[in-house]
Each structure stands twice: as structure tokens, then as C-alpha cells.
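These are the structures, in C-alpha cells.
Quick note: the coordinates plus some simple rules give every number you see, no bench work behind them. Computed from a predicted model, the values in this text were never measured in an experiment. Cβ atoms are built from the backbone, for glycine too; each structure is taken alone.
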Structure P
Amino acid sequence: MDLQNLRNKRKLLFEFKYEKKDLYRGYTDKTLYINLSTNEIKEKDVPEEMKEKFIGGKGYGMRYLWDAVTPETRWDSVENEIIVAVGPVGGITQYPGSGKSLVCTISPMTDIPIDSNVGGYFGPYLKFSGFDALEIQGKAERDVVIIIDGKEKTVRIEEAPLEAVDGHILGDQLTHMYGNSESAKRLVSVITAGTAAEHTRIGILNFTFYDLRRKTARMKQAGRGGIGTVFRNKKIKAVVVIAEEVKGNLNNAFDQSIINEMGIKLHREMAHLDHLQNNMRKIGTANIIEVMDAYDLLPVHNFQYGSHPDTKKIESKVFIRDYCTQNMPDGCWYGCSVACSKAADNFELKTGPYRGQKVVVDGPEYENAAGVGANCGIFDPHAVLELNFYCDTYGIDTISYGTLTAFAMECYERGIINQEITGGLDLRFGNADASLDLIHQMAKGEGFGLIAGQGVHRMKKLFVEKYDADADFLEDIGAEQKGLEYSQYMSKESLAQQGGYGLTNKGPQHDEAWVIFMDMINNQIPTFENKAEALHYFPMFRTWFGLLGLCKLPWNDIVPANNSETEEPAKIQEHVDNYHKLYYGITGTKIDSAEMIRQSERVYNFQRIFNIRMGKGLRKNDKTPYRTMGPVTKEEYLSRESNYEKQMNELGFDLTGKTVKEKIAMLRRHRENQYEQLTDAVYKRRGWTMNGVPTPEKLKDLGMELPELLEVIKPYL
């Protein structure tokens, strides 16, 4: 059926006409609210107090979500919302990485708020169409598409019985349906999920951007926490936004010349230094695969080991040489000279429903190659890209998929589960065919794919209850915390990164505190005090990107030539100063580093109390699996025996006559004690109690002594 017939077959459920408010200093001060249960669509004014305290992006998402839910709300409750918001800087075209959106919901994985950042064109186009945020609540009776038409100033909810579900098809269908020329297609952006998001808890959202050179809609992912699962549970097939135009001054900034100046400055740095530093424009984030392996930080075989002899088969130069198209601009928003969005063109699929078709694969990112590749013992670049593609189009989080598959593989190899339980899948490390079979099962909602798709947290519980597995051992080796799977960095030898994962609000995702490079490679935070300070500063600093609509990569994936000579190289203060100026240029409000951190602290502490409100957010919830802290098994210990024994000798441990089991126990006691001390220090630095609860004094200092927050924390003080 052609696209026009597909469109004609839809039933209009509701149409809302609005008058678009022009942006002023980065804001429209309007939110679009849609309730799918009642087919209600309305505009909401953004209160000035909310704008002042929550800034935008993630801040708006958390505030709206709090107001929508109760402590009893679960991910599939009708009142749960999906909020997409972009901050005041989002949508400028002069400064690299300024097209990010933040998506918030109650997570199917963690039962607490999740926030996930994503590129693509949707967030800026939503703002250009008149709205700082989109709230979607309720559930449709049948599959629907939501169309936000910034040209016609209308919003429609339409039943969509015939369109595809999988991301790469549906994104392309809708882009061509609403764009009748190449330039018009570029003004369309689509949010989709995929068939696996219907059957698993690890669903993602794909946000499209039209690639003029490849003539296809490519995708970036809001990947963490199962937001796509919520999307499909609400019976949403897609959300489409159609922008009227894209120009460099649509934010109606306070002083456009400042924005232009900051953009030119960073573009010059990229041009002169990128090829000497991380080579992002040529390789993308996959540039660190071999670096992580060299420093024993690449997860291998469910985080047991940090390197592997076969890593050379999936190192970045293999993908660049043999698969990824070069000499094409690859930014996921206008004007981004970082251009990290690599793609493999004309990639022929070998398995699944699209077998034999040639597709565009976006990636691989480092996380994809490390997760579906090394962590599962799969060092076949074609298999890594095929798994990457199917994760995206089926709507599966590649990070969770890699970690949960690696966990299942270790359980299989240790005899905790067998082929009878897996339905015939031979889940040995390195079996790419079995991993591909597993992902296709997830898309169909059948077999062991249904079990694995629930995530590590629920697999552990099932294996104990149904197959009499050792609960303590599974707790040790299952790389999840708060219900969310770990992202793909080996933190065994980095106390700072252990805290960077364990002391997060949403679960072990590196975007809150990715400190492993500065800790293990650059040795920029050597002392215990340095690490505790870093675990206050960097989560707050990186939160700020999510409030403003900014990508994190331009901050530290390119650095000024003299950065190593500065007082605190890890902070890259020159770039931080750029952000202060950028914020001033947009909003007309001057801030310094202290106020930047305070803006983030307001939202960060709000989210922590939100977690407490939902039943988590205390010290016990910040406990981490020991696999991420040290060696659980004899094999792990022996793989780094000389390093471990050197460390223990330096600490004054008497290893004379001790068995490997005894040495493992001694090391474990020490490392767990170190983590507890770090937790104490970080809580103190953040202004929290030793149970991880923000104090009334801290809230007052931040101007966040809101009655609803004080009510939640009162029983814990």
C-alpha cells in the first residue's frame, strides 16, 4: 500500500489548533499536553517559578512527571507520562551538539524516574513549533500516531492500523509521508519504538533525522530504562513533528553575536585538534574500543575481564576501514562539527525478517561494540553491526541487551541454566548466532527472549526461584543496580567509577559521572578526596547539559591545546566558560561555575527525593554488585593475580599461606569498605544524610524547600 493510502486509512480522533508563540531568549513558555485516554490536547503555560528552578530539558521532565504520578504509579499505569523536553540552548545551529532532547518517564526497569538524552531533530523542531516540552499521558485503545504540525499549527491524534512498527521502516515511511520534497523531508522528525519494545522491558525510542546524502531517515536513541516499552504500552506507534523552518536565530537570543563567537571558537578547535586527539569526525565514539582494551577496561565475558586477544577484530579501524562510510557530514543536528554519528551504508543483513536487505546501520558506538560484542565474547564485526541494527529497529536498548545477554551467557556456561531452559539456544560466550536468535525472539515475544527481555534484575529472581540458583552468586555477577543494567566500562580498578555508577539517581549509566578516563588513564583524580569531590562536581555539571539541550561530547572529546597545563584539567575550564557565555548569549542571564552547579543541584536533589517518594533513593539502593568492584571467581582473580597481590602487599596484608579463595575474601572486604567510605564522603559533599537523603538545610540553601519535598524526606530524618 502506498503512503497516501496508508494516510487515508487513518481515523482522526482529535484535532487541536493553536497559535504559535514565538521563542524569546530560548523559551516559548508553553507545554503541549496530550491525554490518549480522553483524546484531550491542550497548551499549558510554564510557570515562572518552574522555569527558574528547573531550567528546561530534564528539569521540566522531572517536574511534570512528579505532578502526574503518585507513589503507587508503575510504568504501565495510565497516569504515567512520557515527557520530551529541550532546554533554552537547544536548537541553535552555531555551537556543536545543541540538538539534544531529554525524555523522562517511570521506568519499567527501575520503577523510578528515568531520564535519557537523545539527538536527532525532534526536540528542536518541537520548540520551533511552539512548545518547550511535550507531555503524553493516558493510553490509547488502538495504535495511534500523533502529528505536531508546526507549519499548519495543528496537533492531531490519528488511529494508525496499517503502518509498520519497526523503527527503520516506520521512521522512513512517515518522513516521506509528511515531506513531499528533499528539503521538506528534512523538516520532519519522528519518534518510533519497535516490535521488541512491546514484549520486553528494555524498549527504546528512536528519534529520526533525515540524511540528505543517504536519502533516508536515520535514528538516534533515547536508550535507557525502557522508555520505548512505555511508549508501546500507551499504543503509540509514532510521534511526528513538522517544522516550518530552521534558521540560526530562531531562539531569538539575547545576543546572537556571543553565540556566533563561541561557535566559531569551538569549530576552529575541532578543525585543528580533532585529528590529533580523539578523531571523532572520522571514527566517532568507537575510537575508544582499543584504548579501553589496552587499559584493561573493556568489559569481556560479563565484566569478568578487561581485555581480550580478539579485540583487534572489532577495534575502530576495522569498522572505519571495512564498513562505515567516510567523507560525509555525520552530525545528528545542524552545524555540529563533532560529527560523531557514523553509519555503515548498504549493509546486508544475514538473519531475521529483513534477511538479504541492504540497510543503513547507525554506528557502531563504543557502547554497542563493547556490549553486544566484547562483553558477550563476540568479536565478529558483521555480527556486532547486525545486532546493532536489530536493537535499533526492534526498539531495544543496546546497553541493556549486551549486559543481560552476557549475564545469561555466564549463567549458561556455569550450568545455572541449560538448553532446556533457553529453548535450545546455545548461549556460550562468542555465539553470535545464538545472540541474534535471542534478539529475534524478543521481537516476536516468544521463547527465552521473553525471559531475557525482562532484564538482569528479574532474571536473577527467576533463576533463584525456579531453578534453585545461588542467590548470592547471582547478586555478585549480575551487572545491574536499581534494576538498570550497567553500561560498558570495567570499574573493578576504578573506585571513582564504581561510585560514578553506584551513586547515580537513575542507575548505572555513565552519562551522570563518566570519570573512568580521568581516574584510570589521565590520573587526574588520584586521592580519595579528589574522587569524592569529582563525584559531586561531575554529576552536577553533566546534569546541566540535560537541562539546556546540549550534547556532552563537545565538552571533553575535544580539548584546548593547553588544557593539560591548567589548574584542573579534568574540568576543561575553558569549555565550561564557553557554556557560561553561551547561556548568557541565549538568556541574557549571567552565570558562573557555582551557579551552573546550583542549577543542576536543584534538579538533582529533586530527582533523588522523587526516587525516595517512589520507594528507592536510599543508601541500600546504592549498593553495587561485587563483580563491578573486584573479582568474584577464581578465574577472575588469577587473570590479574600479580596486580591484586601487589595491591594487597602494599596495603600490608599478610598473604602467606593464603588460598586464592581467602585472598579473594580479603580483597573483597577491603574494596567494599573503600566503597562505603567513598559513599560517606560523597553523601556528605552533596549535603545528604548518611542514608542518602537530602537534608532540609541543603534544600533551603538551594531554594528548593518545597513543601512536597520536605514531606517526603521527613520520615527519614
Structure Q
Amino acid sequence: MTLPTYDYTKRTELAVDVEKQKAAHKVLKEFSFKPSQPERGYTNRTLYVNLSTLAIEEKPVTAQMKEVFIGGRGFGLWYLWNAIKPTTKWSDPENELIISPGPLSGNTQYPGSGKSLVVTLSPLTDIPIDCNVGGYFGPLLKASGFDAIEIQGKATSDVLVFIDGVNGKVTIEEAPLEAVDSHIAAEVFTHEYAADEADRRNVSVVSAGAAADHSRIGCLNFSFWDVRRGTTRLKQAGRGGTGTVFRDKKIKALVIRGPKIKGDLNHAADLDRIAKVGIKLHKEIHDLDDKQCHMRRQGTAHLVEVMDAYDLLPVHNFQYGKHPYTPAINSHVWDKRFTQNIPDGCWYGCSMACAKGADGHVVLSGPYKGQVVTVDGPEYENAAGLGSNCGIFNADWLLEVNWYCDVYGVDTISYGTLCAFVMECYERGILNKERTGGLEIGFGNAVAQLEMLHQMARGEGFGVIAGLGVVGMKRYFAEKGWGEAKFLNDIGMEVKGLEYSQYMSKESLAQQGGYALTNKGPQHDEAWLIFMDMVNNHIPTFEDKAEALTYFPLFRTWFGLNGLCKLPWNDVEPADNGKTTEPAKVPDHVYNYCELFSGITGKEITKEQIIDMSAGVYHFQRVFDLRMGKGLRAHDLPPYRSVGPVTREEYESRAERYDKQMRELIKVDPTGKSTDEKIAITRKYREDRYQQLCDAVYKRRGWTPDGVPTLETLKKYKVDFPEVVAVVQKHL
């Protein structure tokens, strides 16, 4: 069989001999197991693979694991805790990469139920990172008999791990010929391991790409076979360098071939019960999506103009919140670019269908120039991060850089934020052409932005420096004497080493905490409180904000424990949701989740128990951060750019607003004061308020004033294991 690898739509370009490539594989180790399907959401065993020793074995899932850690992110954190030491570095062989789908993942009745969680020690943050990702790998792993896969050790040359869930076989194989880049690897390995054309939808590939070999911001791509397009599609476990760990272990691909998916995959305790709430949500999506968020037509790209309208769209490295050129990259543009009337779900049964694809993009640059491809997205984060935040308002270029980030295995959020940082440094003279190796990488220079990405993939030039991430570049620039460390820290948008996702938080104290008070670093999947706080003023006091910064991170954690997507929770809402007492929580959908968990597992839960289930894992992860050298108040401090105006340009762009706040909130008359004086007064006020927020949040969460979970809190949520208590006692 020969396979055209690059042209997804015409299939006329460069052919690959699939049989020849597969014939070059050398099986290093083979392991047999008995395929099984879950019972009430669990298979009750996991798979362990060590690439150094070639050990492959099964591990039992204990009752305690299910009670305390639930699944998904919880299983990943527990396995990682037991695999590494406090001194372990991300590139050490004992670091693990764990993929776990969770007990509700794989059901086809309720939208958004195909997620997996990836956990590893991050190359950016040096603490655990967790990523929620779509694609078929996790559900197929579960359908084959495993609640998780742990990968430890390092291979000496490029290998793949193949899990045959039909015939009950796991192999570690040398894979010398296949390409590393994800769009090729996913396509080729799918064809190599599917029994026939119909079987391709039962195969999923996890891969990274060339830039993951040379940067700290590598991502993982999880594939699913798009029957209508006749090609593989990709979803990303993007944050924190998961792909970097993957490639450091010399893994070219993980491949799963599972059984044909059926509606009773999870062998639910009460299938009719979960079907009932699923049907209700399908109807809401059908009736209301076109009136609310337009997810089925635009995915998350509908947010671009909404954020711009509220001065929340990041522009020029988070300096500004809107731009006159935004219409060039808003949802109306993507509505026309995305292929419509295709059920774009990344798992069976998801009628939200937000995994949009832009077909027919002709690649404009780099090694695949001239090829015609499908671009997955861009989602809002990519349009905002790679676009407005870098001053680039060209839809063709955004498709280009979005596609190459996926191909090369690069986190689009981190890349957008670090590019914006580099561009501001260039504009302010911290960088110049000599220091960037000739790149004139100021705001709006799309060609330079893309060339830096190509350099990263080649492992050369300034692209290697950029691949250190914002935290690494700040250190590097300061050590070189190119910029003042204080200013670099003010404008470098990272906390704990992880780059910010793409929302302006200057005017939302709660969102400042929603980013900086996270366990893994600033990612909006823990708490997105801007509208509650800034627009609707629903949480005016410190206590209100602390309550929200406790409830919502725990509620959102629950999705990661169970293998669910958060979008069906609040990106479509019941028509009468606004009349409820707590509309931000979408109480009718919270009820759905109680029914879904109870119906699948047979364990009855309430909305309060959802929070309790998450709390144990959340506090455990905070202690894990402590164990690895972070997790204190000092590590929860945001860059000032996310809190208020750093530069004169920023202040003066909103001078009327800031002057009014100075009079009414700070009780200082700005008349006659210089911009620098007003910046200093505003800064002191805002930084003091952030510290007061920390006080309130730590108290509400059951943590000490330094951000350490108390022994009482650990005991309450059943994570007071001796080794956990020992870590905490060092900080009490």
C-alpha cells in the first residue's frame, strides 16, 4: 500500500510505502493480556511500560484509588507521585507520562465524554502538569481493558508502543523510518495498524513532532479518524511540555487498536438513566447553540469578538484588550473557513461538534510548502494568542502557524504568548537583529513569527532560545545583560513557568487569582471568572471571590477526573438558566453530571459530593507541588502585566478609566501627577488587593497563610497519607 501523506484533500502528493516502513520495525518486547471491557466505568487494571528495561506489566486498580483519586487526572497524579522522587527532573528516566481516560470517558450517550488526561513532570514548571485532551486514544485504551497507561524510562532509539486491544498484545517496536511530525505519523501509523479501511476509526495515534525535540513547549497530538474527510484529525494535550517529555523518551508514537465501539462500552449500571440526560442535552444543543455560542459552526472562535468588545482580547503581549483589526480574525471569518454541515465531534455522540476543521489550506512556507491540508481550528486561544496578541490579523497566516504548531508538536498557547513576549522585547530594544540572528520579530511580523517556529523544529537559531519558554528567556536575557530582570518579570506572562492563556485579567481581580493561584500554572481550565467578576459584578467581596476561586477550580477538576469535556457544561445553557439562583454554575447541567456518574458507576452522588471528590485530588496536587519545590505563596504571584499597567503606553491607553479608579477607589486625586507617579500609585493598590485575595482564598481552601494545605484539610479529604503529611509538616 502506498499512502499520500501530505495532501489531505487531493491525495496526489508524495507517497509513502506503508508496508516497507512497517517491515522495518523490530519488535523489542511483546506482552500478552486478556482484552476486557469496563464494568461500571472501570476496567480495574492499568498498563505499565518501561522503555529502559522493556518491562511491560499490568497493575490492579485498588478500591482506594477509585475512592480517593477517581480516575483520569487523579490516577495520573497518584502514579507519578509513586514513580518519582523530590529530586527527579523532567528529563530523568524515572519521570513518567501517564494517560488515563476516567470512569465516564467512552460513553456515547452524553456529549463531551471522550476525554483523556495526560500527566507528567513538566519541562517548563518542574511540577506536575495535567492536560485534558480529546481524540480516540483514551476511550479505545479503556475499551481494550486498561484504565491508564504509565510510560517510564527512555528508549535508546525511536520506538513505538502498540496496544492491540483486539488480540490482546502490547509491543515495543523500533520504528526507524516513519516521520516524527504529527500529521504524517498519525496518518501512517493508522494505516499500518488498522486491519482494513473500516478499522481505521478503531485506531488512534499519539505523537509529537520535530519542534518537541528542541523546545520545552512540546505538545502531544491525539488522533481520531475522520470518516467523512477520509483522514486523521488531531486534538492536543498542549500545556506544559508533554510532547517534550514524549520525545525525550524517544517515543515516536503510541498506537492503540481497539474493538469496535458500542453504546454500552462502559457497561453502565443504568444505561437508560444516562441516555435520558444525554437526550435532554442533545436537544438543548440542537435548539439553543445557534442562539448562544455557535459551537457547531465556529467552535470556540466565537469568543474573539466577544473578548474584543469587553476589552479582554490580548493585544501586543497583553498590553491592550481590543484592536480595530479584530474583525479580520473574528468568528465570522472562521465560520466561512470551517467546513460546515459535518458532525465535527472528537468522540462518538458529541453533538456539540466543536472540533472544527478548515479544509483546503495551501501551506505557505516551510518543508511542506504547497501541500493542501486540513487545519484543526483555530480555536479562540490560537486566534487570540498567535493572532491579536502578536499583532497579526491575517487569517491565512493564522491557519498556517496553527497547522505548523500541530505538525511540529508545539503548544499553541505557549507559542503565542512567548512570541508576544519576544515581539515586545524586540520593540523595546531588549532584542535586536543581531541577538535574534536576523529575525525582525516585532509586532505584526507574521513571517518572522513563523520562521522562528521553523527554526525551533530544526533545532537552530533563535528558535532554540524561544523554545526555552518565557521563564527561560527571561533568565537568559537578564544573564546576557539585554534587559532589566524586574521589567522582564513584569511583562513576561508566566506563573510557575507556564505561559498564560489568552484572556486579559487586568480588570478582574478574581481572574488574576484564577490564573496565578492554579496548581499547574495559568490555564483557564481551572477558573474563568472574568464575566462573573468584571462584567456582572456577581462576586464583589474578597469572600465572594474566594468562594468562586474554591468552587470553580474544584468543579472543573471533576471533568479531568472523569474524562469529560467542560464545554457542554456552560457553552450551551438551558433556556431558563438565567432564572436560577446560581446561573454561573448551570445547576441543571450539574444535575446531569450527578445522573451521569451515578448511572455509569452505580454510586449515587450529589452536587456537593462532586466538589468533595475533586477536593482530595486538588489538595494532593498542591502538596505534590510542594514536594517538587513550589506550591507556596511566593509561587502564586502573577506578573504585574496581568494585574495592571506596566508601561506609560498601557496607562495612557486607558487613562480615563485609571484616573477615575484612582479618585473613586484609591482615594487619590490624579490631577497634576505624572504618568509614572500614577502607575506607581495604581500598582501599589492593585498588588495589595491581590495579596488580600490570596489571604481570603487560602483561608477558604483550608490552607495556611503561606498556601499550604493544613493537616485537617488533608484528613478531611482522605489524602493524609504518611508521605503526604511528611511533606506538609516541613512547611507548617
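From which structure (P, Q) was FRET efficiency 1/(1 + (r/R0)^6) of positions 39 and 295 (r between Cβ atoms, R0 = 35 Å, to 0.05) calculated, if the value obtained is 0.60? Walk me through the intermediate numbers first.
Working: P: 0.05; Q: 0.60.
Source structure: Q.
On FRET efficiency 1/(1 + (r/R0)^6) of positions 87 and 135 (r between Cβ atoms, R0 = 35 Å, to 0.05), which of the structures labelled P, Q is highest?
P
Where is distance in nm of label points 7 Å out along Cα→Cβ at positions 639 and 655 largest, in which of P, Q? Could you put the intermediate results ahead of the total?
Numbers: P: 1.8; Q: 2.6.
Comparing P, Q, the top value of distance in nm of label points 7 Å out along Cα→Cβ at positions 639 and 655 belongs to Q.
From P, Q, which structure was FRET efficiency 1/(1 + (r/R0)^6) of positions 247 and 591 (r between Cβ atoms, R0 = 25 Å, to 0.05) = 0.05 calculated on?
Q
Here mean projected area of the Cα convex hull in nm², for residues 103-318 alone was calculated and came to 14.6; which of the structures P, Q was it taken from?
Source structure for this number: Q.
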